[in-house]
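Scrolling down, you'll hit the structures one after another.
Values in this text are rule-based calculations from the coordinates and carry no lab data. The structure displayed is predicted, hence computed values, not measured ones. Cβ atoms are built from the backbone, for glycine too; each structure is taken alone.
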Structure 1
Amino acid sequence: MSKVNLDTLRRTPAYPFVEAAHYLNVSVSTLRSWCVGTTYGPAGDKKTFKPVIVLDGEPHEGLSFLNLVEAHVLVALRRKHRITLPKIREALLYIGTKLGMDRPLADARFQTDGVDLLVEHLDELVNVSRDGQWEMATLLRTYLKRIERDPSGIPVKLFPFTRNDVRDDSPAPVEINPQKAFGRPVLVGRSVPTAVLADRFKAGDPLSQLADDFEIPTEKIEEAIRCELDRRKAA
């Protein structure tokens, strides 16, 4: 596939909000506010804020793969530290201008040059404690490690967290790759859609049988299936 086609594929909306929210383990309303913006406050005194993530298509089309990657990184800022979106937007605008990034959350330089700069600027905006700065930078880098890039630094794979307990050594049995299974989650190393594993499990195939069939440890099969079944329940 040509570089132009790959770039188009990464920027083509492919993930409805319900589906993307599940992969990222956030609520649909939260994800929509990140990508579309929202209004808040009492009637007569409504306030609005613009989205932090600029969608590659129209809101009804959902997220592109690159949008999914951007939201994945944004989760790290919001999940534990609860920094407001206006402050995050201001900090991202600052770092994007400082380092010449059009899409800071998806840019490879964010991982090498931008994390500490972003945290320092957020400290100026919201007075983050020293321990908070360290935790924020560490969590951001943990999320960034789940993104695989090509030699030019463009994201090509995302390994979503399948549990709320996010650690640097958390397992990564599932990958999202726009070139495989139409961008749906697949089992790492086998390209088997998690939907297929879930269907076989629901049909009565035991975990041990699936593990033997795909030559993958049982715990990885279980993790992939749990992720898929949870997504269907959420939808």
Structure 2
Amino acid sequence: MAVSDTTGPRDAESPSVGDAEVDTSFTPIYRFLRALVHGLNRLLFRTKVEGMERVPSEGPVIIAPVHRSGIDFFVASEVTRRKLHYMAKDNLWKRPLLGRFLQSVGAFPVHRQAADREALRLAQRVLDAGEVLVLFPEGERRAGPVVQDLHQGVAFLSARTGAPVIPVGIGGSASVMPKGTKIPRPRRIHLVVGEPIAAPVRTASGRVPRSHLHTMTEELTETIQELYDRSVASTGRY
């Protein structure tokens, strides 16, 4: 996701301004679907989370997991008991049933080929409301053991809102549902939650230069790589 060169102070022209409200409630359908997903995670994948206590219990938070499988969307929900909101690729909404399900669990679409301003506005509203946003910094599902070429969308939103970023490694999900498969396999998944990464520091003028976004993205890349390696070592599979 492309971003502008600098991030300035929020004002009346800020992307966070808008009439739309973020649904922060645990609706009955949300509770049911989340319980169903967590039950399947434990039954099929014996999902284990290490470091869950590192996710703040209140305030805006960006969860930034590695992305190697279509199942990551579901298992990432295990890192906190708080309500989650997701930015997901827009073509998932081409399937009406899947689109309704995604919307019910807090997801909203983003166009991956360009800077989607509306998606950024929605993401910022989530964080401005003090909620948890799950955003895969690789932008799309990748393959292999190396984490690289992260988008700066995570750093951009962190700078805009002051939200800390929680990096997450997910080991075993690629073997559960490799790219090109539609039915997950019953394999073990292990998540490792890292220490929070603070939002980029603003200058005296209240702006965040692109260099600060770049520095944060580099730190996030190194941290996610370390956590991914640990999670893979625990399961013995990617």
note = Candidates 1, 2; Cα Rg over 2.2 N^0.38 Å computed = 0.97; producing structure is 2
task = Identify the structure, out of 1, 2, from whose coordinates helix-only ellipticity at 222 nm (-39500 (n - 2.57) for each DSSP H run of 4 or more, over all residues; to 500) was calculated to give -15500.
result = 1
ask   = With mean count of other Cβ atoms within 10 Å over residues 186-193 computed per structure, which member of 1, 2 shows the largest figure?
value = 2
ask   = Thinking of 1, 2, which structure, once distance in nm of label points 7 Å out along Cα→Cβ at positions 162 and 210 is computed, gives back 0.8?
value = 1
query = Which of the displayed structures (1, 2) returns the greatest value of FRET efficiency 1/(1 + (r/R0)^6) of positions 26 and 194 (r between Cβ atoms, R0 = 30 Å, to 0.05) on calculation?
reply = 1
key: For 30 (relative contact order in percent (Cα under 8 Å, 6 or more apart), calculated) the corresponding structure among 1, 2   = 2
task = Out of 1, 2, choose the structure whose coordinates give distance in nm of label points 7 Å out along Cα→Cβ at positions 122 and 146 equal to 3.4 when calculated.
result = 2
